[in-house]
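Novice: What follows are several structures.
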Structure P
Amino acid sequence: MLQPQALRYFAEVARTGSLRLASDAYFIAPSAISRQIANLEKDVGTALFERTSRGMVLTEAGQLLLDFVAHTNTSVERVRSAIEDLSQLKRGTVRLAVVEATTSAYLPGLIARFNQEHPGVQFRIRHRGTHEVAELVATDAADIGLAFNIPNREDLRLLGRIAQPMQVIGRPGHPLLTKGPVSMQDLDGAPIALPDHTFGIRHVVERAARTAGTTLNLVHESNSLQLLKALVSCTDLLTVMPRMTFEFEVSQGSLQHAPLNDTMAAQASIDIVAARGRQLPLAARTFLQLLQESCRS
């Protein structure tokens, strides 16, 4: 096996052409340098130097080995530089698995803030339903997950909760949205469009309907919250979503909202999770701190 110390001695002899000068550089006896060179020649099975009156001259094999040492040293320096960049967050990757509700304004705003301070950090973001988010995090396909009311799992740890009470949304001036909070009884028979069953939102609404004895008049369902928002903005349909999903549309006047007056709906949250027992990379840990600050604020 090629020993790093022997390679350093070899490279110094090649540079100086002298065992004595190499030994002076490393403060060891010339005989020790000579033994290391002999061991290297034994390892590679051929002579690395010719002993001439001009000193130690590389053979063709010796030149190949010297090129290898130079390339290795360059690679090591690159790795050291890359590690230093990572340690100072000059570079890195954060892998997120998130529900669509977080992608309208909340997550883009946080990423923009983070990249102002750490512009070299990249994000890999996949948006899925709640159960798929949990699975991606548990199987190490994502570092951090943000999902709606994630069920308790032994392989996940809860790292934060962003309170997101359910809101009923529809076009501005919709009769049900002008009286304050909307009860499940108010929604009985009203035409409604909901996310499909890959969304935690759907399960919260259906549980609330069962508890209240409400019949949902489901007209449309979709795996796109953006489509549902567009539908209810131009029809008499209603839908139910967390506030972070539609804040922009409300600010632009294209949607109106009212709280869903239901205990379970009022306790809804976007949960922040990571895999239990797994150490997050520095970039992900740093972004997690920003997520947790957003929970407190």
Structure Q
Amino acid sequence: MSFDLYADLTLLEACPADSAMPFGLASGLVDGCTVWSTGGKDRRNQARQSYIRCAQKENLKFPPRLEVDQDGGEPPDPSWIRFEIAFLLETPWYSKDDRPFHVLDNPVRKDRVFGVPFMSEASWKGLLRWACRMSAGLAEHLHRNRGKLDGWKDPAWILHLFGNEKEEKKDFQRGALAFHPTWFSRIGFEVINPHSRKTRAGTQPIYYEVVPAGASGVFKMLYAPLPGSVERSNVKPFEAINGLLDAAQALFTTYGISAKRMAGWGTARVTQWKAKQRFKQPISKGSLAEFTEQFATWFNRA
């Protein structure tokens, strides 16, 4: 009896053509196709096509009993606010998976156990901090300093929301925001085909596994300041949150949330803005202007 998965997979007599989804994108289908693809060019093409056909025909969801992406209720503390931003991708979303052995060169990031594509909370934090910095004048600073961050200091409202960078050792403070991953239920594929300069013909197609345009997602974050942090930061929470929401709008519609933003991937249209706070009626609006107008009254209500 063998206990080596890949040793067993070398005994396959045919390329896998079907698997339970989305689990097959984490193990099973992807493992079999990957091993099969090492048997030469014909097998590689067969394995890629088999994987692509299976991956994009399914609605990728967690088992309902796990309740991984359930609707969050009211935050437990009255000073905390839960934000939910529903969006619709207008261009493909891509973030490279860290799986070292895959039938495709550029697989999209997925949960290692269940195979569902997702954008991590750390990615959200980094991108949103960057968008806030851009709204606070980072672009002008980089222009003046030849693209370098030297001398840049985050304004107090950004420090209040996101905290210091990890390498900060003096006056370190934790940010008031906590982020959740965003799960997607669809997979698509994009092909880049480099051309020879001499023959002007395609050489070898490069496949990108992506979340396709038209897929929906929900970005969730929790504003949960530590006791006394507002006073120590010397910020006005309402103004900080307004700056955060404006930056989020720019991130979705202008900059993009994908790893290939420079190629135009990852732009999205926000379809709904939501806020929930304990002992208050939740608010929900389709546009940021309407949401911030109602949020101003809602936030200051006792």
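Values in this text are rule-based calculations from the coordinates and carry no lab data. Since the model is a prediction, treat every value here as computed from it, not as a measurement. Cβ atoms are built from the backbone, for glycine too; each structure is taken alone.
Novice: When helix-only ellipticity at 222 nm (-39500 (n - 2.57) for each DSSP H run of 4 or more, over all residues; to 500) is computed for each of P, Q, which one produces -8500?
Specialist: Computing helix-only ellipticity at 222 nm (-39500 (n - 2.57) for each DSSP H run of 4 or more, over all residues; to 500) on every structure in P, Q gives -8500 only for Q.
Novice: If we compute Kirkwood radius over Cα pairs in Å for structures P, Q, which one ends up with the highest value?
Specialist: Looking at the calculated values, the largest one is P.
Novice: Given a computed value of 0.10 for FRET efficiency 1/(1 + (r/R0)^6) of positions 101 and 149 (r between Cβ atoms, R0 = 25 Å, to 0.05), which structure among P, Q does it belong to? Display every interim value, and only then the final one.
Specialist: Values: P: 1.00; Q: 0.10.
The value was obtained from structure Q.
Novice: Out of P, Q, which one gives 0.95 for FRET efficiency 1/(1 + (r/R0)^6) of positions 61 and 181 (r between Cβ atoms, R0 = 25 Å, to 0.05) as computed from the coordinates?
Specialist: It was calculated from structure Q.
Novice: Kindly point out which one of P, Q the value 15.6 was derived from, the read-out being mean count of other Cβ atoms within 10 Å over residues 29-36.
Specialist: Going through each structure in turn, the value belongs to P.
Novice: Another one. For the read-out mean projected area of the Cα convex hull in nm², for residues 165-284 alone, a value of 12.0 was computed from one structure; give its label from P, Q.
Specialist: It was calculated from structure Q.
Novice: With Rg and Dmax of the Cα atoms in Å, for residues 109-204 alone derived from the coordinates and found to be 19.9, 60, which of P, Q does the value describe?
Specialist: Answer for the origin of the read-out: Q.
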